[in-house]
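Nothing in this text is a laboratory measurement; each read-out follows from the coordinates by a stated rule. If you're wondering where the values come from, they're calculated on a predicted model, not measured in any experiment. Cβ atoms are built from the backbone, for glycine too; each structure is taken alone.
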Structure I
């Protein structure tokens, strides 16, 4: 026994030692001297207490080479997954269940467009040379270090990163903004299968002449495509933009007398987080930037002279088009009064553990046929996709290179005009006192009267595009007289009065921000801006509840339940952790939606509805319309009224909350039911979730409040899926002491000290100072790594 225990102890010690050695070999190195090929001069990389690199180089090529190297240390797996998703190459490492996702992304033609964009690049331009250096830094790191643990777990063979990968990732980001895949099939189904009375709640014009001759199988496949599109974005564990807040205040309204800029883009949570912070410095250039995976140029950033944030424009830049097929030739469609051939190509998808899958990709004059991604279950009606990303020049990388250097209104305006897809709102300020906003996108000119939120009929001219509007027609403001600008994903207005179709958020969040910023009694400072970012109140709940409270008071009779109804009546729409009405309202909202709309839509289409922004528009209108046909249950022989459905939903709400949180309503606090777990792509598998995921945390906030910690409408408990991806506040009287926060941590390497070191501060609403001044960087340096030219 004693000998056996001794042997076991030795084996355990060896395993522990081997594990420690393995883990140690995967960790980022942040000190010492490292030789890099192609450096022209030494580069200093100082790391602060949050793991942010402060890179000082003697020229910009060395600067970007060093950025690629240090970012790869912390985010190589994220880079790998991002390019694989964008290029349709996930099944090669994740197996056959990802073939449908890969087929979808191949159908989007992002890979093809990357080659087109690459061919247009000026190889002597500063932006191209920066990209080359950045890629070289990534590849030098990958070639000289052990692969990340995730590579070992998934059997990923390292391969060099290329410019095609970077261009492909811009396509993924553009696609992640596009709501058309989810929204257009659902709205078209309501219009053509249910009718005008049902469409009314979505506040969309009724166009009976636009009905499409789609069969039941076509509708089924369209909904499958919508769900596949959403699933592809969610399960990859990669960023998906959901909305954002940003505002800028002129100096005449701030305590410091200088502009104040605040921003918090709302993006799906993941491990690692979306932004990689890096402070770059070289002669003639300095920027504290927030970089995406494979992003050489900062998407958000600042220095002492200027800074910017962004929100989603949410313009509709993607149209789905139902093609009319030639009965005598399934490879022809009717276009401009004649039958034309579909372009057909074949590609192979590598599949882990199986033979490659050959797919056929088709393209009509309107664009790629996207429902071919469904394979054998694809319907008889081909659905083409017209997408601005595939049709515009879109020099987006050059645009962001210039945005990183745009210290004047004129420079920023010119740079923003080069970002044509996806649509983005840039909110900008400089230390000289200028503020501005530009909605950046190339807006298509559609035929008059066309409603692109429905699937268009390709046999006529509705799907044609008549060109693009000039950038001067885009919504934009420079130094407005009111002294501030708010961007919160609501419908913007063109200075030339053109219509800008889009999938915009409701105005509630923007109106709340506007109202508070418009208060002349406040002289804004960083503390006020932080408090505004952390706000958890919305007027949306009261708008939904106002017509329903009299009904609830009528149908609820039990004293304890009546007390809950009165709590809802007194509730101000706030979502702190201890709120009981927030919990009751959120469950009731789902149960009301299900009881009213599920019977008309069925499981699949109802699930798609929950993933659209149109639901936010529909619910207040539905609640206020007691004559809406949605109230009648199609599965029942009786004719149900609003009161019947409210009674049913209320009963379901109480049952769900008791089953989830217990019988005592006093224990139904928001923080017990509303939690945030930052999920890693490998964290979906037990027991890896305990290793790779971060959380759960009780989460304040909710959907469409400033602190937009939110998820999809559903039954309790609620998993927070997205929210502020960072919170930044910059007072240009002292821009070197701007504040920021990362939702998780700077590093994506498991067991690294910076893997999750900011997660608790983030959920607690805390901020950290950005280090820009040389003295602050020196005082905040924890370790220094020196990159030197290899001999």
Structure II
């Protein structure tokens, strides 16, 4: 009996248990054993990938398919919640993994942080470390060994976004460097150099133009990729729509367009293709020395496959596996196909096994109770040889035959190692520096998520051959409405301390109350909580003693914080000391139905700002948009904010001194069409209405202002771009705060977006102008109009980013905007 090497099946925990593999899918996977080609698709962001192309490659061409997104989409906007920055990157990472489970591709990333919209490649590479990001692309080419590389964009301004241009530019650079042993030689400790056959640019139309293919002089091929897969019962357009619809945070729910779909592939470098992406590429077993027997066995297994009884393929799979064991085990194709064989054995045997802790988290050194469950739903004999799990160094030997469809359950109790790491996403373990995630280990680069540290190892014997499967622990529970829900198991710090706001604004020397939630992540936690404050800031009390008896119990402590007289901005930390151990991590749980629950542990920090900001209004109505945390910021400067849902909008609005419409509310809230005339009457009768940016082309309300106004796609991506006051004496710049150039210092990510494109210049006043480097000036940034007795303002300034980040100048300007109705 030959023991095979350990093969990990790291199944990402999903909100619901994915459907069992159908016989049609098993047949597809069996046919894939005889295909040794691979393609790496490279772009910049989640949502850039052509999910139809990935589906076609994976499920029609049956080649190993990967998507490398340089970023995790951290700088994008969020339709489904308030998360921004690396938090939205965590969401989009899981959305991509959900998409890949549907279209069959694999997911990879570089270390690049998405810092927001960029208009040029030069600007992008000023933020990113070119050498590191290029090295990451070289690393993935060498590790994945693609026959073909496909870019989503051209490496020039036709790609639009600077990140898009950069992704294609770096892909072409990496294509040339991957086979060069002098390039990134440290990588060669783990991988070999690799020469990809060709690199092409995938476009719906050649050159992103409306030309017909015959007008394009660059060599290209065209491929029909919208076909129907009779085995799966779906077309690739249908699979692609399901995949793309996972990008819910970007509002990319998609309906399939059935029928013919032709894509074009323009030659960029390497050997040009004439008919197929795989011209002159041998994707058969001929590329592996001595594999003739393997190929013959696979072909025979395909011919003999029984769709009614996939289990009949098990003897053939075992023969194939034995033949693979005679080949070079370091060969990437041999390793890949052995892993595929292991998956196929599980699918054909109807073998199901997992480990379910009784709780969804634990701490280092804590005892964990969990249940191991195994069931074999076929008549083929399988023996459970042994089990091993985190916290147990030796195998537990069983050597028992599994009965057909008889659930084997084993209650287990184990102690987590004291040195086990917290399940913080590995790319967030260190602070982001200069547009880059700091990842120390070369071998970690590229992985979409953490490789689980809490695992169970299952060793089975099937007709004399041993197979080892490793699976992460997953917590599961029953939801009365949704049914069975899965959640990744977490290793947490023993205490978490979470401040209740990311920013505290002090408009005056008056104290504010800073709240801290302390939560025990294990039983019997006793210690002291305090705020680390700089000189000049005071808290009352200086510290709290606490004692928490049971795991997950919380206590809420409030500190009365008094600022200094002088204006200043500081960052403070909340710390809990238990014995000699200091805990300074907060807890943030990101929970949406379409992705697994994600928990991260950022530093327990908040920003305190003693700011010269005044406001002349107090009662504010707020119409929520998408991904908008502005209401909390308004409360920071003393406003009383009422969220205007449908019931509140139906009431009298004159009680509000100003009403603010959240970002993209006119794109997402269909109900506003019923209240737009009422809002205009509110302005006409003396109210102030502030409308934050609206995306053109998808507005639920045609006329968003009292006079003609059309938004566009203009933006200023450079956060330090100079802004010019067009009417310096206007009240919005003078009351109640005097706005100067200093108030536009320290802005993050951008100045603004989706500015007004055209407007009635007899009624609207343009108050600011600005532009990115080498562009014409834009004046639709901030518009003001009198309407009846009231005031209407449209602004594309990115207050939704600046206010939660504590940018003090943004607070001062926004205070003026909502106070304009109080000017004389």
For which of the structures I, II does the calculation of FRET efficiency 1/(1 + (r/R0)^6) of positions 139 and 443 (r between Cβ atoms, R0 = 35 Å, to 0.05) return 0.40? I
Value -0.53, -0.70, -1.10, -1.33, calculated as log10 I(q)/I(0) by the Debye sum over Cα atoms at q = 0.07, 0.08, 0.10, 0.11 Å⁻¹, assigned to which of I, II: I
Taking helix-only ellipticity at 222 nm (-39500 (n - 2.57) for each DSSP H run of 4 or more, over all residues; to 500) from the coordinates of each of I, II, which one would give -6000? II
Ranked on distance in nm of label points 7 Å out along Cα→Cβ at positions 307 and 739, which label among I, II comes first with the largest value? II
Can you rank I, II by Kirkwood radius over Cα pairs in Å, for residues 603-674 alone and just name the one with the largest value? I
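Ranked by relative contact order in percent (Cα under 8 Å, 6 or more apart), which of I, II sits at the highest value?
Max of relative contact order in percent (Cα under 8 Å, 6 or more apart): I.
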